[in-house]
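Right after this note come the structures.
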Structure P
Amino acid sequence: MRDAFGEIIAVHRLQVPPALMRFHTAPPARSLGVVRVEGGNRWARLLAGLAGFPPPMAQTRFRLDVAQQGTGHVWRRCFGRHQTRSHLRFDPRRGRAVERFGPVELELSASVQQGALLVTVERARLFGLPLPRALCPVSAAMEFETPQGHLGFDISASLPRIGLLVRYSGHIALPELNLKR
């Protein structure tokens, strides 16, 4: 079953690299790779921690577990020993992904630029209440195919007036997917 980004790719007919297409069409239950995590100032790290994001860390092991749940998927990201969990689903009415981290819900759109899938936060809710644009997280998130055929990612979130909350970048190897062209 396609994940939310696979649905966006299909509905909007986005042209993405093979690694992204295959991953989002049938997400593997477990993917392994490496990641590096950066954080912002003390207030930003506090807020990021409350949302469940990992603390800053040098390059470390990364594991992504994806499990279908209802009409969406649970994504469990393991940064070394730290875990971040979210629920991701597709909203066909808006043609966007909806990702929930505890009490925070983000409405996400996607586009393709120079072969990378760019993900943008369009709206945010806290405990179901819409946040004004001034309090809405800003995301600079992208996925791309690495020269080795891995799924590369560079994901960051920041808040106006606070700055960078978290940025994590790295890749996951997709050995169970035949990525040879």
Structure Q
Amino acid sequence: MTSMDTRDMVVLLDDAGTTIGTASKSEIHHGSTPLHLAFSCYLFDDAGWVLLTRRAVSKKTFPGIWTNSCCGHPAPGESIDAAVRRRVSEELGVGITALRCVLPDFRYVAVAADGIVENEVCPVFCARVTGPVRADREEVADYTWVPWDHLRAAAGLGWAISPWAVKQVPLLAAEGIGQGCQDLSS
């Protein structure tokens, strides 16, 4: 199997978070999605604004929904940090600095309107962007930079952004993320 093939695979987990195998990303998302490893990343600019993205409408899970800056799955054998850097580059065309895992144990289950389930152990990262966004339109339908307080307000609505972001944003705020981003030194 080539490394290109492994990027289309996800790491399956048991309830304790131990790796139990791999599966094709295109085949695992359905009404009873098995637990698997993922990540979420929130990107900030030098002014402390956070990048929100709208998932492409062609995405299998939660198409067209506004969410955090970037989400993805580490390939088998790939570190989560490397996966974050890879997906941010592929989806948004930017580099990142000051990458930090803020919520290492975040886990959630979310059911989309069409019945497709997300079931993930999903460490949550924050980082600063380097350079302008050049989004891949097959992954990202739209994007916008917003003040952290606007994202916190959207999370409070419960329907304006993805269900995982609704849960992650208050936890990030409790960790001091978004307070001028002093904690993400370049």
Structure R
Amino acid sequence: MSRTPKLFVVSGPSGVGKGTLVSLVREQRPDLGLTVSATTRQPRPGEVDGVSYHFLTNDDFDRRVEAGEFLEWANVHGNRYGTLASEVDRNLSAGKSVILEIDVQGALNVRKVFPDAVLVFIEPPSMEVLEQRLRGRETESEESLRLRLADAAGELELAPRYDERIVNDDLERAASELLRVLETHEMN
């Protein structure tokens, strides 16, 4: 039975482990297309332009928004993030399912443009665990940490609007569940 290319959107609160889960799934499924998001935030240590994100100036981001180049974009934690439609279209046209790792606002916007997109919400086991993970990254100021935790509470309230929900309490189990979700939807 052949797979039907699908657009999968993986999102959830900052620090929940979306990136790690998507990386583990891509190791098992190298055939998945992955787009690189654009952002106006500054690179963190070790991040590479065009690999981690497309790091854009505010003016360049504005120009691309006006040109209609984004599938979705949102203002998150004081910076803008977006997905270039051309990258999604290129992968789907080549017969590849696409997995997007984006914020909750962006995921819900994608659903408006791609009604058949499969939205997957990654949940933390608890807010306490999420706070520990964010603190453990040591990349956030106390103010930024408080903002991300406040945003997380609101994002968790939107989880019922997703097609699938996975609690990331055990990385290997959550990655296996995400793989199962992809394969199930590609066969339908």
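Structures P, Q, R were shown, and FRET efficiency 1/(1 + (r/R0)^6) of positions 86 and 150 (r between Cβ atoms, R0 = 25 Å, to 0.05) at 0.35 was computed from Q.
Out of P, Q, R, which structure matches 0.15 when FRET efficiency 1/(1 + (r/R0)^6) of positions 30 and 78 (r between Cβ atoms, R0 = 25 Å, to 0.05) is calculated? Among P, Q, R, the structure yielding 0.15 for FRET efficiency 1/(1 + (r/R0)^6) of positions 30 and 78 (r between Cβ atoms, R0 = 25 Å, to 0.05) is R. When distance in nm of label points 7 Å out along Cα→Cβ at positions 22 and 110 is calculated for each of structures P, Q, R, structure Q gives the greatest result.
Comparing structures P, Q, R by distance in nm of label points 7 Å out along Cα→Cβ at positions 46 and 70, which one has the largest value? Structure P comes out on top.
Can you tell which of P, Q, R yields -13000 when helix-only ellipticity at 222 nm (-39500 (n - 2.57) for each DSSP H run of 4 or more, over all residues; to 500) is derived from it? Derived from the structure labelled R.
FYI, it's all coordinate maths here, none of it is from the lab. Predicted, not measured: the structure shown is a model, and the values here were computed from it. Cβ atoms are built from the backbone, for glycine too; each structure is taken alone.
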